[in-house]
Structure formats: structure tokens, C-alpha cells
Structure P
Amino acid sequence: MSYDIYFLNRRYGQSWDEVLEAMEDAAKHSEPIPTQLLEAWARVVPQAQTLLGEVEITEYEQESRDLSHSGTGIDLSVFGDEVSITVPYWHAGNDAAVVLGKVSALAAIVEKETGLTAYDPQADRPLAEAQPESSIGLMSRITED
């Protein structure tokens with residue numbers, strides 16, 4: 001179980017539910033990573049390393065890329081044209097605030113480099129509009145349970 005952030009391309013007039021449904025439909029088909037995402041990945045990785053420190057990078061041909069930080073559990077993945085950040089519910093209180101702050105900073109890097117919007121499905125809104133206190137509280141409650 002993890003706290004997830006999805007990176008979406010929302011067209012004018014399209015609801016977030018429609019975007020999420022399209023993402024789920026696209027997930028049924030395994031496609032190579034588009035060139036523009038591979039180029040963005042190359043720009044994101046060094047910035048993520050500066051933010052997080054030592055990370056493990058996994059690349060599987062043209063289908064997927066993964067960046068993992070063992071200390072926090074933060075994982076940035078690209079699979080086909082899907083981009084996401086996940087972090088396990090390991091953190092509570094101040095630790096949750098620190099980790100979710102790093103997730104938010106990493107999401108800003110990904111948004112800048114890809115042009116996609118970070119969407120927080122737990123808050124049902126773009127990450128930039130989500131209340132950090134709510135995210136921290138949710139992570140803390142689930143971790144403590």
C-alpha cells in the first residue's frame with residue numbers, strides 16, 4: 001500500500017475522472033516510452049539525485065524506468081507513457097512531513113521537465129492544490145494503523 005502521485009495530461013474541458021479513466025485504459029497496453037519522456041527522464045534523474053541523494057536506477061529496454069530511494073521508499077516510475085511517484089506508508093508525524101515534502105519537490109521537477117500535471121488521487125485534486133496537512137495526516141494515520 002502506498003501514497004501515489006500520478007502525472008497526467010489534462011486537456012481543456014476534460015474532468016480529472018476522464019483523465020484517470022483514460023490512464024487506466026492506456027495501462028492495459030504495453031507501449032515503449034515516448035521519446036519526449038525518455039528525454040525528460042534524462043533531465044529528471046540528476047535533479048532527483050540532488051534532492052534525494054543516492055538512488056537506485058533501473059531501466060528496462062524502452063518500456064520502463066524506475067528511480068528508488070531506499071531511505072524513504074520514494075519510487076519514481078515511467079512505464080510506457082505513465083509516470084508516477086509512490087511512497088509506502090512507512091512514515092508518521094514529522095517523518096511523514098519530511099518525506100511528503102520530498103515527494104512534492106520531486107513532483108515539481110517532474111512537472112517542469114515533462115509538462116504533465118501531478119495529481120494526488122488521495123486528495124482527488126492536483127498536488128499543487130492539495131493541503132499538505134491532510135496528506136501528512138493521512139500518511140500518519142495509515143502508518144500508525
Structure Q
Amino acid sequence: MNRQTKFHGEIEIAQENIYTFESGIPGFLEEKQFCLLTLDDTPFFVLQSIETKELAFIVTNPFEVFHDYEVKLTDEVLSSLNIETELEVITFVILTIQDPFNETTANLQAPIIINASKKMGKQFIMNGSEYRTKHRVIEPPAEQGEE
């Protein structure tokens with residue numbers, strides 16, 4: 001099917017590349033279907049709504065940026081996404097892109113969890129974790145001379 005997208009214009013999206021978010025995404029509960037699009041030669045992807053051209057999130061694999069990041073999925077998440085094995089799981093975090101780019105932040109408190117084999121996804125809010133909604137993707141250099 002052809003769809004208009006926020007960053008890629010009109011593109012063909014195959015049914016097998018559509019992920020269903022049965023509960024939507026917080027703030028966008030009516031949006032149930034998304035696809036993942038690459039973003040040129042970057043480590044970023046676009047989580048694009050199938051229905052709403054303007055609704056697209058820039059996401060990335062958090063483990064490539066935050067090496068100590070941990071996500072412990074609850075039984076409810078495992079069940080709702082029909083996750084049977086770790087190999088089915090893809091994890092992304094939503095970025096808030098800033099200008100300049102070094103001010104960009106990642107929402108580590110609420111990762112996007114996708115069951116790649118079943119084409120299902122959900123945003124998992126990790127209540128009670130030390131993670132916040134705004135972690136700097138690029139840490140500023142330490143000040144010289146700090147003790």
C-alpha cells in the first residue's frame with residue numbers, strides 16, 4: 001500500500017512491515033499501526049504512523065548509545081506482545097531531536113518494545129526505574145580543571 005510519510009514522502013509499505021500497537025502509544029492512543037523506516041546512513045529509524053502522515057518518531061537502539069541500559073520486561077508486556085523468546089524482541093527509544101544535535105535526548109524510561117516475529121509493539125513505561133524521559137544522547141565533555 002502507498003502511504004504518505006513525514007520524512008520519506010510517499011512510499012510503498014508492505015503489510016509484513018507494519019507493526020500493530022494494540023494500545024496505541026501514550027498520547028496517541030488511536031494510532032494502532034506503525035512501520036519502521038531507515039533514516040539514511042544513520043543509526044536512527046523512523047517509527048511512522050500508517051494513518052497519520054505527521055506522526056513519526058525518531059528512534060534508535062538504546063544499547064548502542066547507553067551501554068549500561070537495562071530493560072526488564074514485565075509478565076504483562078511479555079504476554080501482551082506474545083513474546084516467547086528474547087530473539088523476538090527489538091527495543092527502541094524515542095529521541096527528542098534538538099538543534100544543536102548534541103542537545104538531543106532519549107526517553108529511556110519508556111522504551112518501544114517490538115515483537116519482530118509477531119509484528120506487535122508497545123511503549124513500555126518503566127515506573128520506579130532510575131531512567132528519565134530526557135537522557136542526553138551525547139554527553140557534554142567534562143569541564144577542564146574540575147576536582
- Message: To test your reading of the models, identify which of P, Q gives -1500 for helix-only ellipticity at 222 nm (-39500 (n - 2.57) for each DSSP H run of 4 or more, over all residues; to 500) when calculated.
- Response: Q
- Taking relative contact order in percent (Cα under 8 Å, 6 or more apart) from the coordinates of each of P, Q, which one would give 31? P
- Note on the structure: Re Rg and Dmax of the Cα atoms in Å: value 16.2, 59 computed from one entry in P, Q; matching entry is structure Q
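Bear in mind these aren't lab numbers, they're just calculated from the coordinates by the rules spelled out. These figures come from a predicted structure and were not determined experimentally.
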